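Structures incoming, each one as structure tokens.
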Structure I
Amino acid sequence: MIDLLDGAPWRLARTDAGSVLDPRDLQHDLEWFDAVVPGTVAAALGDSLAVNPDDHDWWFVADVFTGDHRRVQLTFGGIATRAQIWIDGIHRASVTSMFVPEILDLTDCGGTVAIAIHVESLAASLKSRRPRGRWRSSLVAAQGLRHERTTMLGRAPVYGPLPVPVGPWRPVSMTVVPDVRRVELSTAVSDADGILTVRAELDAPGVARILIDDKGFDFGTVERIDRSVTLLDVELWWPHTHGRPRTYRVALEVDGTVRHQAVVGFRTAHLDRTEGGAVLTVDGEPIFCRGGTWTPLDPVRLWSPEEDLRAALEQLRSAGVNMVRVVGTLVYEQPEFWSLCAELGIMVWQDIMFGTLDPPTDETYMALVDGELDAFAATVSANPALMVVSGGSETQQQPTMLGLAAEDQRMVLLDKIVPDFITLRLPGVAYVTSSPSGVSDELHTHVGDGIAHYFGVGGYLRPLSDIRTAGLRFAAECLAFSVPPERGQVEKFFGSAAVAGHHPDWKAAVPRDRGSSWDFEDVRDHYVRTIFGVDPHLIRRDDAELYLDYGRAAIVEAFTEALGHWRRASSGCAGALVLTLRDSVPGAGWGIVDTAGVPKAPFYALARASAPLALLLSDNGLDGYSVELVNDGPACSGSIRVVLHASRGSHEFEQAVTVQANASIALTVDSIVGTFTDANHVYRFGSRTYSAVTVLFLNDDGVEVTRTTALVGAQSRQNTVGLSAEVVEIDSGTWELTVLSRWPAQYVCVDIDGFEASDSWFHLAPNEPRTLTLVGRGASAPRGHVRALNSVERASVVPKVVSGNS
């Protein structure tokens, strides 16, 4: 369908709040700027934006040539936040929610249509007196935001120094009025068959049929459609970690012309919240959900090209991520995000856009919520990636932490409106009242009950041992740290590491809870001190880069311990979503990927623990090392090899194993070795026998599938551990890097600008080479270095020049 607005130029101007109410009164001497739609004021003005967009009124205008079309439909996908829409100088609509689209039918329009969007100052609106909530939010200062259907981006300091989004942040389109007014799809599974239900309203009676891939189903001549069709022996959709994410293309034809297209999937899903847990079962199989909270790739414009979304989601998929959570204080994602998640097999947990504020219950507000839910359902209709809908982020935790009694924190939106809507419009999708939310009682703060936000290791400075004792069942948020970007990225963002820890530009990106006297860099420093026994502040004075390396390593240690424990079958935990997957501004934010898409240190720890076939090695004190092989895929067999590294060589032991589909096997190093070893040197009968332990899984052909290494005891920093690195090109843009160390190398980092390594921030046992893959991101050849936390000397990475015969 042709969009008459495609490529049309938009212009933007600022006026004082309430000074101009009619586009005909706009002064001729206003300063006009080019604008991009979809987009925001901040996206259009960039660095020249010197004001808070909420404090002013803004006008977006465009003239559209309609050609021979005299009956068109004008769709505003979303305008942030309060706005008036004028068409050809006539007021046509008022917008009071950034999450509700506005659709206008224009009949007998002229050859040119003048569009003017008057976005009103939200700051002015917040000055009006309205009923107070039952509690105050700790996330934002402006408590009047409880009456507004808008995002907290730019308004909650915890997300960093972002401008507030103002303007048409979703596409504005003009098309011929469609023959099909509304289409709703839903899917279900019955035994081995898939059932697709189609509901549609046609502009006039027509011959309709539905196409599912290459199969057609005729509906005859109809004006309304409410039919179900059955696809025999349907192939189910699976999260990519457990199977093939099979999708089907659906097209609705009317009078031989395709009027609507969509991608659907068939799967079953159930969230079992009995016995204080939260276990997601897909297609009859329990799924360990791992991933994190999603941040818009462009948090200023709030819209991204499909290729950028694909690259970001494929990167997460490659790290074993099978679930992302769209948080209730941000924004709903664009349709391309949903189609990509379905294609790539990434499950989505979606919060309704409620945060820590007390939502009103008046009819006007409820009507806005109804429109918002309807728009969301239209976007995700029959999308198999949507697994869980939550009634917002910390909507119940906030009043709980403020001491309100259970009955005083009830919300009709969470108890009735949203769940009833999910049942009606999104069957087969699990619902939870909020994230977090308890099961056994009304205290939505207990991490061992239901859905939790776990920051025991993190903001609350609990020791790493808390991970094993907390009894976590499902973490919809966890492991929030101020994560430094990699060295090259720090230089690109800030010039050098010297800014770390103190410079205002650096500190602006460090997450901080509103009103707190500490930030998450203080949290990181705490774990550097407790894990490595060094004073991070003294190290920073002498060597800022080493200071950041210690911080990166401490976070990797926490991620490895937490995710390695939670994924074990015996942990009782069914999911862990880190806060967050990507930074919103350049710097040491919560993200495990920076704003440029470059992975940070904990990204690799998450990837190692999240692989569909993963080896988990754990130090259990006097019981020695335990080994668990976790398998999300089909049954497989092979052998587990243990290598004990001593001062005079290594000793290998092997045991044949078979692990069933979607199962795990747990062993101990001692059981594989066949005798007591004290490999982790806890009994301390004399000097330490082994310096490192490596565990590998080999398939039946003897090919290494995965490995993990632990270093025994504390590691002291020394001049050299004998690191070396060699790189060889194996394909255009793809290289193999082999790293070797004479002595134990702690937290080996591959630092090669312009290339992404298949692994980094891992331990390396003595004389045990690791071969990694390097994939180029634009650089012609890899040049950089490999370093270890316990070594001053590092290894250079330089491609060898091979001379031809003369």
Structure II
Amino acid sequence: MIFAIEEINNSTELLPGIKLGYQIYDSCASVPVAVHVAFQLSNGLDPVFYTGDNCSQSGMVMAVVGESGSTPSISMSRIIGPFNIPQVSHFATCACLSNKQQYPSFFRTIPSDQFQADALAKLVKHFGWTWIGAVRSDSDYGNNGMASFLDAAHKEGICVEYSESFYRTHPRSRIQKVADVIRRSTAMVVVAFADFGDLRLLLEELSLEPSPPRQWIGSEAWVTDTELLRFSFCAGAIGFGIQKSVIPGLRDFLLDLSPSKVAASPVLTEFWEDAFNCRLGKTTDKRLCDGTEDIKTLQSPYTDTSQLRITNMVYKAVYVIAHAIHKAVCQETNSTTQCDKFTRIESKKLTKVHFSQNGYDVSFDANGDPVARYELVNWQKSQSGRIEMVTVGQYDASLLVGQKFRINRNLTWVDGGTQVPVSVCTDSCPPGTRKVLQKGKPICCYDCILCPEGEISNATDSPDCLPCPKEFWPNAERDTCLPKPVEFLSYNEVLGIILAAFSVGGACLAIITAAVFYRHRTSPIVRANNSELSFLLLFSLTLCFLCSLTFIGAPSEWSCMLRHTAFGITFVLCMSCVLGKTIVVLMAFRATLPGSNVMKWFGPPQQRMTVVSFTFIQVLICTIWLGLSPPFPMKNLTIYKERIILECALGSPIGFWTVLGYIGLLAVFCFVLAVLARKLPDNFNEAKLITFSMLIFCAVWITFIPAYISSPGKFTVAVEIFAILASSFGLILCIFAPKCFIILLKPEKNTKKHLMTKNQS
């Protein structure tokens, strides 16, 4: 401050002809002392009133530089504000001081904590930390700064495990309590919005008993203070600091300390004696300073001007006041500047101040705040093991969103690590799960629950799972939807191959049987059992076996219509033949009675007409069914959730069950007639064989109905094929197997004499 005032007083451009005077007070970070000084400044400094024209109004304070802390600044502003005395602080950052209604005469050269709080929240979010601890000074600076940070952090989705406050005047037990909270916490990151003096006490307490590694995030009040670098467990700390600057001539000014200057100032005397460990004047246990002490050889924060941060804020504050006074009291006429030193400045004049000094722009917004610019500082260990402050990035609140925050160097973290530490309450939920909040805990604490059946989440930390489209199903990880596999009875699977083999085998068996019958068509056993109906029956059985093949493979529009109608018509043709053979047996024995002429009414033409008539009725039913509501291929999505069943919808269930019902009606009629003819006295009674075949046929189709209704998916088709094959095999084995056995293996029984012999049993 003295350097800046002397620089201004020696300037010919700024306040020419006017010398600035000053009085420096040390408040000792005490609010009562600061209040006492504020009253003193507003009342006037000198007990004597000067009436000469060489001075301005006696004791009239033009402006105040300070205070350093927010709480003393608030107290001072409330006192000197009503007197319209401008106050320019270099280090009071509380956002509350931006309120011009309460603090109309307050200005500052350091940015408001509101900007720093936003920047810290974005910094924490940038590194993915969602679970943090917070400590603060129990002062206006700490409480208001932390409140702004917590509000910004909440908007960024960051949760706070604990928030503790303390102050340097609190009892040690309070400091110990805060230290214990930090040691016991699970949050890896600790954000400290605290004054240097307060945090030093906390770090000293933490150093007494080692705590788990913690990543410290600091506010500008302490993160750029070199005295705290001695706490090695804070290595890796990062935070925002005021920009470093260079003030030309300041180092030379600081080193230009003559013994007379030192002796004239109690502050400099104390500093000198402490720096060189000697005494000026009185003899004590320390040695006397002999005049050989050279401050240029001293290595201390006083002589180190490489980290000028807050120092530059003081420098700016003095120049702000000088420029405001210049605007108020000086007028330029032609090439000269005339200044009236009796004019007072008003606080509102400071809002119009805008100048550049040493390359730094200085201006205020409507709230008396400067443009917020910070350096991102990282405490890094050097090769020698010492902790150094390294600038690794910048934050400029005047830039557009997304461009404010920039990191341009590698950072080191807690314990000197190069990997960003993890600080979350719960590890991220992977894709395929969703977050479920834990009861009574912040939103950052949650459980990861697997997505329900049929739903997925394809993002990390997804709050919800989304259902897959109808024809899709989640994969095993439930992070993507895959097309559902389409299922139908295929020729490529074992069940399809087996059924197809039996179908072809049955057809071949019917053809072989027909060949045997044709080869022995003149034999008595073939002629006795109506060879024409037998060949027609074998033909219909061949079609029955082959129609089951239409049920295998992917359903299409034509295959769906063909499979049910072909099945219905061929089975009716089969039943018609069996019915014709049964009627022939009954009529044949009726014709042997004396005077009976019944066979002429049921000869070959009538038999053919019977078969054609019964079959035509089924053809008519199928035609009506296909015309009104035919079967069609359909994707069934309801039976199985995870796969699609490709099947043939019946179209009209009435048509399907009418076709089945008609077949069943013929089968029952045939069975009744066969039962009536089973005891006719003949050595080879075909009615018995038809009875057994109809018994099997009816049993198969009666059990088919519940099995068909209850079978899921492709097994519905398999049940239908099985019923077709079982009933077909039942017919061919019961009716034709015994005849083939006699024809091929017992030819001695294939005679007219044997057939005409009465059954003795």
query: Once FRET efficiency 1/(1 + (r/R0)^6) of positions 224 and 272 (r between Cβ atoms, R0 = 30 Å, to 0.05) is calculated for every structure in I, II, which label goes with the largest value?
result: II
- line: helix-only ellipticity at 222 nm (-39500 (n - 2.57) for each DSSP H run of 4 or more, over all residues; to 500) gets -14500 when computed on, of labels I, II, structure II
- prompt: For which of I, II does volume of the Cα convex hull per residue in Å³, for residues 480-567 alone, calculated from the coordinates, equal 106?
  reply: I
- prompt: Hey, P(r) over Cα pairs in 10 Å bins from 0, in percent derived from one of I, II reads 2, 10, 14, 13, 9, 6, 5, 5, 6, 6, 7, 6, 5, 3, 2, 1, 0, 0; which structure?
  reply: II
message: When distance in nm of label points 7 Å out along Cα→Cβ at positions 160 and 624 is compared over structures I, II, which one is greatest?
response: II
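Coordinate-derived values only; no laboratory data. All of these numbers come straight from a predicted model, not from anything done at the bench. Cβ atoms are built from the backbone, for glycine too; each structure is taken alone.
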